[in-house]
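**Student:** There are structures below to look over.
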Structure P
């Protein structure tokens, strides 16, 4: 696949939908020259979400051990095995993602994955750079989410690697739901000689 045709995957999460930010988020993606080739409004299933987040026992244990240590350092009791604290992270995400509709989007363009990651910003809104979707449009934090026992509400998910994008797209879209088409704007973005602009 050429760099011009690289695909990435985005989900506008329930908080983005409920705060009426769908247009703002899509607008930021389109303004850089990326195009939407697949889009749907869905309420995810728990199975889709567990498959999407794709974590194994090693990940659960690693994250759970950190949480167990934080609890011990804070003088809080350990109420379960470390691995269960790790599973709770994804469990909280699944609960959040299945709470209402989301917008699943396939995006295409030059280095789409890296460009969308740059637009979206860091995972934690309070530390995400100003100018990014998360940095500008929300204010949640790991600390507040942890205190409330819930997932961070950070508006949007995006793939972080091209191979991960392909895996995620296959969870949410059938091949026939992704449309191959040309935007007029692609000429100014990609054509080498800009032939045909002047009449």
Structure Q
């Protein structure tokens, strides 16, 4: 028996209401370019809209002009989708609350998740959306997942409750040490200030 090996998210498809509501939210609020549209090949009465969330992957929506907008909160039962999270830059993250406030959209405000900062709100059809900004950039040749895995191992070894800045910083240093060679025989931490600390003017 062999596993099926995935290599990333190909696309996520949601059930929408009318076409314009989806365009206005995914492109008009979240800035995802509306890149193409065709009939839903399984349900000809529906349209299939495609949006680029910023990484070349796809968010798609089945729309039908007969469906009415229903902002009722989506159910959170077992097996149901809880939320969709999208990456934003730190500069954008600091603007999201104000930009949602301008539209009168309720949101959680900024939430510190230890390794990232998040803000949550609902789309016009009741789906919970998260905009998340990582607190770190991975070193060259590594991914965010690489850093998080190492930070997790460090956190567990130290008996800490959740990943925090110290774990991330130590994980990044560890990955750099593993991936980037040096000519030094000893690359451990040093204190070149020990004899004569600098004076701050």
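**Student:** Kindly point out which one of P, Q the value 5.6 was derived from, the read-out being distance in nm of label points 7 Å out along Cα→Cβ at positions 46 and 182.
**Tutor:** Answer for the origin of the read-out: Q.
**Student:** Here's another thing I want to ask about it. Match the computed value -0.76, -0.80, -0.98, -0.98 of log10 I(q)/I(0) by the Debye sum over Cα atoms at q = 0.16, 0.17, 0.27, 0.28 Å⁻¹, for residues 142-189 alone to one of the structures P, Q, and report its label. Numbers along the way, then the final one.
**Tutor:** Working: P: -0.76, -0.80, -0.98, -0.98; Q: -0.46, -0.51, -0.96, -1.00.
Answer for the origin of the read-out: P.
**Student:** One of P, Q was used to compute P(r) over Cα pairs in 5 Å bins from 0, in percent, and the answer was 1, 6, 11, 13, 14, 14, 11, 9, 6, 5, 3, 2, 2, 1, 0, 0. Which one was it?
**Tutor:** Values: P: 1, 7, 13, 18, 18, 15, 11, 7, 4, 3, 1, 1, 0, 0, 0, 0; Q: 1, 6, 11, 13, 14, 14, 11, 9, 6, 5, 3, 2, 2, 1, 0, 0.
Corresponding structure: Q.
**Student:** If relative contact order in percent (Cα under 8 Å, 6 or more apart) is computed to be 34, which of P, Q is the source? Could you put the intermediate results ahead of the total?
**Tutor:** Values: P: 34; Q: 14.
This figure was derived from P.
**Student:** Also: Tell me which of P, Q gives 2.0 when you compute distance in nm of label points 7 Å out along Cα→Cβ at positions 14 and 102.
**Tutor:** This value belongs to structure Q.
**Student:** Something else about it: When helix-only ellipticity at 222 nm (-39500 (n - 2.57) for each DSSP H run of 4 or more, over all residues; to 500) is calculated, the result is -13500; to which of the structures P, Q does this value belong?
**Tutor:** Numbers: P: -13500; Q: -8000.
The structure behind it is P.
**Student:** Work out which structure the value 38, 24, 22 belongs to, where Cα extents along the principal axes in Å, for residues 86-149 alone was derived from one of P, Q.
**Tutor:** P
Each reported figure results from applying straightforward, stated rules to the coordinates on display, with no laboratory input. Quantities reported herein were computed from a predicted structural model and do not represent experimental measurements. Cβ atoms are built from the backbone, for glycine too; each structure is taken alone.
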